[in-house]
Structure P
Amino acid sequence: MTWETYLEEQQLRYQDELLQFLSIPSISALPEHAGDVQRAAQWVAHRLRGAGLEGVQVLPTAGHPVVYGQWLHAPGKPTVMIYGHFDTQPADPLNQWTSPPFEPEVRDGRVYARGASDDKGNMLTPILAVEALLKAEGALPVNVKFFLEGQEEIGSPQLPTLIANQRDLLACDLVLSADGGQYSEDQPGLLIAFKGLTGVQIDVRGARTDLHSGVYGGAVANPIHAMVHLLDSMHSPEGKILVEGFYDAVVPLSAEDRADIAAVPFDEKTYKEAIGVDALVAEPGYTPQEHLAGRPTLEVNGIWGGFQGEGIKTVLPNEAHAKITCRLVANQDPANIVDLITRHVERYTPPGVRTTVRSLPGAARPYLIPVNHWGNRVAEAVLTEVYGKAPYYIRLGGSIPVCELFLDMLGAHTVNFGFALMDEQFHAPDEFFRLSSFRRGPVAYGKILHRLGER
């Protein structure tokens, strides 16, 4: 019996296991579900042992845990660590779900539940592949470690400490991430870059209290006016970021990078219609696709101050506030960007007000793997075999902080090898995962582990 035959024969059991896994409400953001995250960790540890992994343990952190397992009996072969996460987003708003989010249902070849696509269904696929290889062949073609976490949806805050303390345990040559996806059902894609993230809150204060706008207006600085001035000073009318030094560390897009970005289909008309806008904007010298994929951003996410109620209140407010986040690209450093924005605010603060800038939690460094990295080339060959066509190389505007952590602390690049699709409603009501992907994923993992063993 081949490992692929074994996978086919076990499909009903695997599907039942997936439904069981999805019924655990492992919502990492909500303290009342901390016990469920622990329960999911125990489920994953049990499943790793059942697949034939050794040294399985639940690694505690100051928050939610990590599950580790290994099979290290392939001397002279690479060590591959497989990453994924078993925590989920909250399920709100509950009234928009067709079926309860933690009572998984199979409908029309899809399993609907919170976490189905991001990342429980995706995460389970490499475990099934390893089980099939061990059952059918008695060994794995490479050394394998699993690193499956329970805090990805809250930014993995305890992972830097854990990885730093467990460098020897986690040492590897390459990471394969099961938290990722393909371009479409019939077109593969390789994610080669994720943007980093940093955020600040700007507070502007003027007088001790709100003032009568008739009695004081014109003689006392208005903090909202000052805030608008500060925010406007950060962009040119054409869309270039004017914070001094903001672009200094940016790795420029090469001609090859631009060709890879242009190769990914982009229908501007459909894109605009889907989000309800009549025009797209981009930094001068770049297409919208290039800006989305490979250029940094500085966005105002919220601004508030003064009277917000119905009607009119003739007040001169004494404070105003704004929140800004920046999506960063290689090799920008989140802390440095906060310093640059702070200096910019200090430089452009008008007289009569006081400003403070404070960093917001959730910073992440950008991640970029070279297109010609050996792990990418092996993944490209496998995806081409599985789909019958070569993958697009894709840069994503979102952030997966752990990729940069693995590179920085373990010296190992991460190849994104997941099978979710962008339309699967992750983070939204009626999240689902295609059962076709649940079948395809283990086959692809079996093939990539074999090809990595041939290097």
Structure Q
Amino acid sequence: MARRDDRMLLLWPLLTALLDFVVIAGSIMAGYLIRFNEPFTHVVPIIYHVPTFQFYVVAALIWSSVCVLFFAITGQYRVSFRVSAAHEIASAWYHYFLAFALLIAAVFFYRQFSYSRVVALLSLLLGAIGLAVVRVVLGRLRSAVFPAIPLHRAVVVGPLSGSVVHRLEASPTSGLSIVARLDDPNGNPDDLEQLVAHEAPDTVVLAFRFDEFSAARAVIDRLGGQRLLFLFAPETGGFAPGRLATMTIAGLPVLRLREDPLAGWNGLIKRAFDFVASLVLIVLLSPVLLLLALLVKLSSPGPVIFKQTRVGLDGRLFTIFKYRSMRPDAEKKTGAVWATPDDQRTTPVGRFIRRWSLDELPQLFNVLRGDMSLVGPRPERPEFVEQFERRVPRYVERHRVRSGMTGWAQVNGLRGQAPIDQRTKYDVYYVENWSLALDVKILARTLVAVVAGRDAY
């Protein structure tokens, strides 16, 4: 059985700090050598004198010591559970740039110190790259070391212990080694104390539902006086785990369960991206839009643009635009129904434009107007929404954002007549985890899917 080695709690931060010191000091020395040697001097000529290398060596040692101390004070070297490399890099960059900004402010008021702005900029960039490399390398090392030498020995207690143990054992690099579990801490009163005494854990994972927190609190009280770390791992009950966070309001500890993903700047950024991108696409694709309109007009009688009422942001109704791909009387006998593969109601041109999703292009004007977004849950007709809201859990969550021309469900193969409950799960995931990077990823995957002609009919 893997046992915790307390030396890891000391050696790992020391190793990280040492590597950071070498990277930051080395970045200043490298910045000096690049700046004051060819070919860089041909691009940016030296205006004043060339300072001595020894001066920058001393500055590098002082600055790297200050940086490492600042990292330590702000908790950068606190070692515990595994987080993603992206998170570690972002945190390191944030504190590195903050320290650099404080340094520049201090130097501004100390006029007797002269330094090269170019060396400072080169050092900043090289240091940022070096810190990122260190985090990636250490992440790989942790993946190899932590399963053999875990940071924490844990027992899992509570009715949800089975699923929690399964998740933790599937991730051996997390830093937690599960040594035992106890499903019912309220059974034999001595079981919990005996388990802790026998296994000698340093961590207790409380696997209870939110509404059972009092039972979790009772476990903490029963193990009072012991040097144990307690972690609460509740069933999130549909809340996005990535959005759960603790905060303090007026001195009151609060657990944030959900937030508006597009509130404030996020909403403004997404809307600005939609407006600019849709406008550019309309201009660039205007010859194609006109040609498609002509083909639809000549292929069969009826209007060029098909208009239909859909449900969008906050459950509001709007009119969606598409090139007409079916006969004008397509739903005269059937009423509101979804399209199917090889639908006999489509026109010859309609089959072609639906095959390559060209019938969706007029929705760029919906995006420009603000009815829709480039990316979001696909909008449904009111009659379908009324049905789905009654029988599909969390379906209404889709209306917290603007409907989209494409979405997370669509790029994962859930189009057309895919089960609505599956599509809803993907749509809710998008709503809870929105980011501009995710939008760009979905648009790129949509382009690939359109070119390949997958799942379109």
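Just so it is clear, none of the values below were taken in a lab; they were calculated from the coordinates. Here the structure is a predicted model, which is why all the values come from computation and not from measurement. Cβ atoms are built from the backbone, for glycine too; each structure is taken alone.
If Cα extents along the principal axes in Å, for residues 132-363 alone comes out at 85, 46, 38 when worked out from the coordinates, which of P, Q was used?
It must be structure P, since only it matches.
Suppose you compute Rg/Rh (Cα atoms, Kirkwood Rh), for residues 220-267 alone for every structure in P, Q: which one lands on 1.24?
This value belongs to structure P.
Among the shown structures P, Q, from which was the value 26 of relative contact order in percent (Cα under 8 Å, 6 or more apart) calculated?
It must be structure P, since only it matches.
Could you figure out which one of P, Q the value 0.50 for FRET efficiency 1/(1 + (r/R0)^6) of positions 372 and 420 (r between Cβ atoms, R0 = 25 Å, to 0.05) was computed from?
Of the options listed, only P reproduces it.
If volume of the Cα convex hull per residue in Å³ comes out at 169 when worked out from the coordinates, which of P, Q was used?
Label of the source structure: P.
In terms of FRET efficiency 1/(1 + (r/R0)^6) of positions 196 and 276 (r between Cβ atoms, R0 = 35 Å, to 0.05), which of structures P, Q is highest?
Max of FRET efficiency 1/(1 + (r/R0)^6) of positions 196 and 276 (r between Cβ atoms, R0 = 35 Å, to 0.05): P.
Which of P, Q yields -10500 for helix-only ellipticity at 222 nm (-39500 (n - 2.57) for each DSSP H run of 4 or more, over all residues; to 500), as computed?
P
Consider the structures P, Q: one of them gives 5.3 for distance in nm of label points 7 Å out along Cα→Cβ at positions 44 and 164 as calculated from the coordinates. Say which.
So the calculation was done on Q.
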